[in-house]
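Please find the structures below.
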Structure 1
C-alpha cells in the first residue's frame, strides 16, 4: 500500500478495514452456514480456490431461533413501509414469498442430507 499510495501516513497504513460485500458480514469462527460454491473462476490466480456462486447470494446462515438456514436479504419490512403504490407493495410481497421458499428449500436440503448421512 505504501508504494501504491505514498501520501498515506503510517497511521493510515496501519489501519484495519472491514469490507462487507453486498451487505453480508464476513463469517467468523463458530458460524454455521450453508454455501453453494464453485471452483470455476474468472480470476487467474495461479492456485485453486472456491468462491460463492452469485457472490454472496448463495450463503445461508443458520438461525438458531427459527432453526432454519436463511439467506441475508434486503430489509423487506422497511421496503414495504417505503413503497408508494399498491403495485410496489405487491412486488415486494412476492419477493418475500420467493425468498422464504428459497430458504425453506435450502433448510429442507440440509435436513435431508443430514438424515441420509446418519
Structure 2
C-alpha cells in the first residue's frame, strides 16, 4: 500500500510546496492576483476532485448508506471541507516527534443482540 500511496503523497506535497513558494514570490513582487491565484487554484482543483470522488462513491453506494436523501446530498457537498481538515492533521503528524501508543480500555462487553440494535 505504501508503494502506491506514498509517491502520490510526496508528489502532492512537493507541488503544494512549490505553489506556496511561487505564490510567496508573486506576493513579494507585488503581483497580488497571481499570488492569490497560485494559492487558491490547487486548493479549488483538489476540492472539486474530492467532491466528484464523494459523488461517485455516494451514487454507487446509495442504497447501502442508511440515512435520509437530504443527509446524503449534504454529506456530498461537505465532503471536500472534511477532507481539507486532513492537511493540518498530516502536517502535525509528520513533524511530531513524540509518538506513543496508549491502549484504550473498554469497560463494557456487548452481547450480539445489543450490537444489532
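Just so it is clear, none of the values below were taken in a lab; they were calculated from the coordinates. Since the structure is predicted, the reported quantities are computational estimates derived from the model, not experimental observations. Cβ atoms are built from the backbone, for glycine too; each structure is taken alone.
Distance in nm of label points 7 Å out along Cα→Cβ at positions 30 and 62 was computed and gave 1.4; which structure, 1, 2, did it come from?
1
helix-only ellipticity at 222 nm (-39500 (n - 2.57) for each DSSP H run of 4 or more, over all residues; to 500) was computed and gave -12000; which structure, 1, 2, did it come from?
So the calculation was done on 1.
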